[in-house]
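Colleague: Below: a set of structures, written as structure tokens.
Quick note: the coordinates plus some simple rules give every number you see, no bench work behind them. All figures in this text were calculated on a predicted structure; none of them were measured in a lab. Cβ atoms are built from the backbone, for glycine too; each structure is taken alone.
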Structure P
Amino acid sequence: MNYLTLYKDKGLALHQENWLVKDHGRNRADQCIKCGECEAVCPQHIQIRDNLEKVVEALL
């Protein structure tokens with residue numbers, strides 16, 4: 001989402017998303033089960049679940 005926000009380049013953002021997911025064994029944003037465990041331990045108190053929904057809407 002940073003690439004889309006900073007550079008307004010959806011293609012680059014999708015490339016980054018695919019690189020993180022496919023090459024590093026991460027789950028796609030649309031696979032989040034919204035359990036909240038990530039938010040409970042986030043040191044920056046980021047609303048991760050809400051942000052992942054924005055990623056899905058914007059990119060996937």
Structure Q
Amino acid sequence: MHRAKGPEAPRVIVAGKQELPAPYPGGGDKADCDLWARRERSLLYVGLTRARDWCATTAAR
């Protein structure tokens with residue numbers, strides 16, 4: 001999704017949404033964790049809004 005910023009596609013599929021936001025990899029404080037989660041949500045937003053006509057997501061439980 002990092003490369004998706006800017007260009008559009010007719011159809012977009014975001015697979016594995018259950019892994020977003022990705023778990024925070026560091027051991028920092030709560031502010032670091034919150035910043036990580038906010039950036040992950042922003043990245044998901046970018047991926048979802050690249051669809052011109054149709055968008056789908058998949059998730060598993």
Structure R
Amino acid sequence: MFDIIADIFRALITGAVFFYLRAMRGKEPPRLRKAWIFFLIGFGLLFLAGLLNVADNFPSLSK
């Protein structure tokens with residue numbers, strides 16, 4: 001049970017950071033625009049991995 005709660009909490013924190021960075025997009029200096037997209041892609045992939053990790057705790061979703 002603790003694993004499910006920890007995975008959900010981790011996914012929520014990563015999702016909050018991802019959506020915050022996505023909301024801040026466009027406010028960065030012009031010389032950092034290319035680097036900014038890599039931050040968004042990276043946190044997006046971490047968020048997706050966190051969601052998939054939550055699904056791993058349920059046997060019916062393992063198929």
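Colleague: Say we calculate relative contact order in percent (Cα under 8 Å, 6 or more apart) for every structure; which of P, Q, R gives the highest result? Don't jump to the answer; show the numbers that get you there.
Modeller: Values: P: 31; Q: 62; R: 50.
Greatest value across P, Q, R: structure Q.
Colleague: Assign the value -10500, calculated as helix-only ellipticity at 222 nm (-39500 (n - 2.57) for each DSSP H run of 4 or more, over all residues; to 500), to the correct structure from P, Q, R.
Modeller: The read-out comes from structure Q.
Colleague: Something else about it: Distance in nm of label points 7 Å out along Cα→Cβ at positions 27 and 51 computed as 4.0: which structure among P, Q, R? It would help to have the intermediate numbers written out before the result.
Modeller: Values: P: 1.7; Q: 4.0; R: 2.4.
The read-out was computed on structure Q.
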